[in-house]
Structure I
Amino acid sequence: MSDMITIANDKLPQTFLSYIAFRVALLDTMERISWTLQFESLDDDRFGYLTEVPFLRSVPPHVQLDLLVNTWAKHISPENHEADLVDEAIVYAVCESSARIAEEESPMLQRFLKKGPLAVDVVADHQLASELRGLHLKLSNEGDFLLIGQFSDLPPEESDRLKNKFEFNSERAEVMFDVLGRWHVASDYSGRTEYLLSEEEAKRSYELIQQKITGKKLSS
């Protein structure tokens with residue numbers, strides 16, 4: 001593998017840290033989806049790693065998984081991929097959510113890393129959290145995925161003024177709006193989880209997604 005996703009002229013390094021960030025964010029979101037399928041009272045879909053990005057908080061959790069593995073597939077691809085704004089948002093979100101879990105729920109992070117396709121032995125502490133956040137902080141992007149929500153809350157004239165001030169690329173931001181309307185996922189989901197999930201985990205993940213789409217409840 002070679003690091004082939006480029007964010008603002010920087011390559012996202014393929015290290016154990018990127019693996020941890022993506023895997024922990026995915027498995028935590030998966031687990032929460034499983035809970036909502038088991039308990040009818042848990043019907044609030046505003047959860048998942050992507051809630052770290054205010055503008056994308058309403059993206060359904062199962063769609064969040066699909067977006068995550070799509071960015072992951074670019075990350076490990078033998079071809080060059082220039083990240084779009086959604087990719088940038090996902091890298092930020094997986095780093096922030098996994099860092100928070102390292103700080104606040106370290107046993108959970110250790111559990112998520114036990115049976116993965118890559119052997120990783122780390123201590124889940126504030127140092128690991130700092131290193132996970134460092135992954136996105138070292139990238140020289142402008143953070144437009146965080147600004148877009150602020151612009152949306154303003155009157156049009158004020159929004160346009162600030163977009164000009166910050167040299168905001170509205171055309172590049174269109175993919176963020178496209179994501180808000182998604183519900184279904186691509187059929188090649190499992191194929192995009194290579195080096196991130198085991199075969200059994202990938203199968204389970206896809207099953208959860210299909211159950212979430214159809215509204216089928218799991219037996220408790």
Structure II
Amino acid sequence: MPETPIPPRFSLRMLLAVGAAVFAALGAFRSATPALAAMVFSATALGLVAATLAARYRSEAVRPFWFGFALAGWLYFGVAFLPGLKTEVAPKLMTQDVLRETYAALRTFEAGSEVEIEWHGGWYSGSILALGPEGYRIHYDGHGPEWDEWVSSARLRPIGPPEAALTLGHALLALAAGLLGAFIAAWIASRRSPHPAPPPLTELQSRPDPPSGR
């Protein structure tokens with residue numbers, strides 16, 4: 001008899017685990033290094049391979065979960081990292097803008113930070129020399145110190161995330177896409193699975209009557 005697919009279940013423990021994972025992911029994304037990005041990329045690829053094997057060899061009750069994880073995860077992973085798709089399709093994804101905005105929100109302006117500076121409606125690359133009561137003392141790249149000036153935070157914005165941060169962010173989003181696909185697939189499978197049929201009427205008639213209790 002085929003096993004009934006297990007529907008997705010949510011619990012407080014799961015929500016706490018997801019919250020902790022998001023907090024750790026934001027910290028890693030903010031200070032991403034090439035080595036850390038390579039490690040997360042490799043772990044994501046191995047996780048998707050494991051999900052693919054689980055979708056093939058695990059019990060029927062959990063196969064939809066792992067199938068959804070592998071399908072959604074590999075789709076996002078391929079769009080984000082495959083040559084051609086990475087340059088033509090990935091920049092058009094909404095998640096690309098989310099990564100850039102998140103990176104900008106996590107960065108803080110401090111002495112030595114590389115930034116873009118607004119000047120007469122245009123944005124120019126530069127760096128922060130010092131912080132003070134007047135705001136931020138900045139230096140424009142390619143210009144002499146006579147162009148240094150004090151500006152407010154409204155005229156500053158962080159430079160976009162480096163390649164390491166984008167690699168790490170997309171790898172984590174591939175896992176998030178896989179998890180979302182897993183829950184959707186498990187929910188669909190649980191809704192489509194047939195309910196156990198009642199026993200035939202002849203079988204019910206052949207059963208002895210329950211004791212009266214007298």
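A short reminder: the numbers here are calculations on the coordinates, not readings from a lab. These numbers were taken from a predicted model, which means no experiment stands behind them. Cβ atoms are built from the backbone, for glycine too; each structure is taken alone.
Observations on the structure shown:
- Parent structure of the calculated result 56, 19, 13, given that semi-axes √(5λ) of the Cα gyration tensor in Å is the read-out and I, II the choices: II
- Comparison of I, II - label where distance in nm of label points 7 Å out along Cα→Cβ at positions 127 and 143 is highest: I
- Label whose coordinates, when mean count of other Cβ atoms within 10 Å over residues 47-54 is calculated, return 17.1 (choices I, II): II
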